[in-house]
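Engineer: Each in structure tokens, the structures are laid out below.
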Structure 1
Amino acid sequence: MRSLFWNVDFERLDVNRNADAVIARVVEFGKFVDVQWAIRFYGQERIHRFFKEVGSPEISDRTVAFWRAFFHAEGEAWPRPPAWRRNSSVPWID
């Protein structure tokens, strides 16, 4: 899981205090074993609450769709960043 947090000091990462950031990275970029760890560590309700209340611009629409199906939450309103935050294309590169 260390590779998911290449831009932070992994030894100082507090998985409780930084739970939202950890969940976002794990559900979007983690391997199956990382997601299993997150479910065991945080529990399904905490991960569901993350999607219902927090969200993240790092999380793709495809990942959101998977977790909506996982939680049977098709009718729930989940926060999503504006489209310009989800789009990685930049206008100055052709």
Structure 2
Amino acid sequence: MSDPHTEIELRRKKILWRANHRGMKEMDLMLGEYATKHLASMNEAQLDEFESILEISDAELNDWLTDKTPTPAEFMTDMFAAIKAQSFVVEDYKKL
């Protein structure tokens, strides 16, 4: 029988790697920073939610996080808002 503690730690390590190796540097920074800060304290449901965010394409996620396009209602969660808030100040990004 496998150890549940070990399984969740392995899952967290895989999620952290995925968050830091997206393919688009901006997403690596935004998601990787959030994961580094919060993964250790996430429960199973929160890990599921973060993994669902990781399934979104970089281009689409970047558009949502920078307010280029509206975030779909199903992703307008506290976690998504926290990722967006810690990533950058949207008003500054729009000046670029």
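Read the figures in this text as sums done on the coordinates, not as results from a lab. Computed from a predicted model, the values in this text were never measured in an experiment. Cβ atoms are built from the backbone, for glycine too; each structure is taken alone.
Engineer: Who wins on distance in nm of label points 7 Å out along Cα→Cβ at positions 17 and 81 among 1, 2, i.e. which is largest?
Structural biologist: The structure with the largest value is 2.
Engineer: Suppose you compute helix-only ellipticity at 222 nm (-39500 (n - 2.57) for each DSSP H run of 4 or more, over all residues; to 500) for every structure in 1, 2: which one lands on -14000?
Structural biologist: 1
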